[in-house]
Each structure stands twice: as C-alpha cells, then as structure tokens.
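Right after this note come the structures.
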Structure I
Amino acid sequence: MSDQLQEFMDIPRDFIKDGTQFINRCTKPDRREFIKISQAVGVGFIAMGVIGYVIKLIHIPVNNILVGGA
C-alpha cells in the first residue's frame, strides 16, 4: 500500500521536475530567428491565400457549369 502511495506521489513531482528542465532549456528567439520565422509564416499565409483564391476562382464556375446553375 505504501509503495502505491509513493508511486502516486512521484507522478506530480516528476512532472514538475521535467517541466522545470524544459523551461530552463527554452530560449527566446533572437531578432534574426524571429524575422526568419515571421517570413516563413507570411509566405505560408500568402501561399494558402493564393491556393484558396485559385480554387474558388476555378471551382465555383466549373461547379455551376456542371450542376447547371441550379
């Protein structure tokens, strides 16, 4: 019974220890790294926007032609 209680008490202790180690290893990005990440995200947004626009531009007229404007 005591072993089970000890194992139960070790779970939050290990979680806090692992979380503290993770936070201590994390670093804030420097200016150059932040700019690179921002550019990558921006390019992704633009690419997804262009893809969505092209699909909408092509899909809706083709769908209306196929369905017959119903």
Structure II
Amino acid sequence: MFPEYRSLISKLKQEDNRFAKVFEEHNALDHEIIRLEQNPVTSGLDDIEVLKRKKLKLKDELYTMLREADKAE
C-alpha cells in the first residue's frame, strides 16, 4: 500500500498515534476480509462488502494523512 510513501509510513507509525491506530485498523480489516473470503460458508457476501467499504474509507484517511505529512516535510 502506497509504496511511494514507504519511509513516511514507517516514520508516522512510530511518531503519530492516530496514524498508527488507523493503519492497524486497516490491516486488521484486511486480514478479516481475507479470512472471510477463504471460508465463504461462514460469512455472508454482504458482510464482506461492508468490511471492504470500511477498509477503503480507512485507506482514504491514511492517504490524506500521508499527503499532509509529506507536504509538511
């Protein structure tokens, strides 16, 4: 995710609690989506779609924070 910001992501995960929290939440959703997709019997398609929308919202938020931090440097 966002390879052009790899070093900035590492820095923000260390220095910005809000960024670290959103990043962690995004990763947790990603793992949950993968788990549900691998075992479709235990989940509904609607559940996966809701999680994907939440994940996309978090990704947008992360990108906004990255762009703001990049401008500040």
Structure III
Amino acid sequence: MYYIFGKYGAIMWIRIDTTKDTHGTAFVVHEDIYDAKTIIDHFSAFNVANQYLIVLYYQQVDMSKKID
C-alpha cells in the first residue's frame, strides 16, 4: 500500500481491515488533500493483484457546524 499510494504524496497512516465484514478494505490517509484527489483520478478501477480498487474520497464533517 505504501508503495502504490506513497508515489503521490506523504502518507500519514494506513489501516487495513481484516474482520469478516470489512475484509479487503483499507484506509489511506495523506497529509495533503490534493494528493488524495490525485489518487482518485489515477486509481479508480485500477487492477492490483487481480483485484480492482475502488477509491473514494472522505472528508470528515465538522460537527461544530451542526450544533444549533
């Protein structure tokens, strides 16, 4: 994972899930949001070891904005 995604910027952390429900899911967090967007452009439907990657962008919702 570091080899594949590290080419596009510094990685803060990677978590690979191995539970029954989330097997095959990984979370890659980059330091720069633009690096993450570049990965989406390059890796959607990319084939790695006979598995296709589904790359999604996640942005944490600021909870303070939802409080009345």
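Bear in mind that the values in this text are calculations on the coordinates, not laboratory data. Bear in mind the structure is a predicted one, so any value in this text is a computation, not a measurement.
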Query raised in the report: One of I, II, III was used to calculate Rg/Rh (Cα atoms, Kirkwood Rh), giving 1.48; which?
Result: I
**Report entry** Origin of the derived value -28500 (helix-only ellipticity at 222 nm (-39500 (n - 2.57) for each DSSP H run of 4 or more, over all residues; to 500); candidates I, II, III)
**Finding:** II
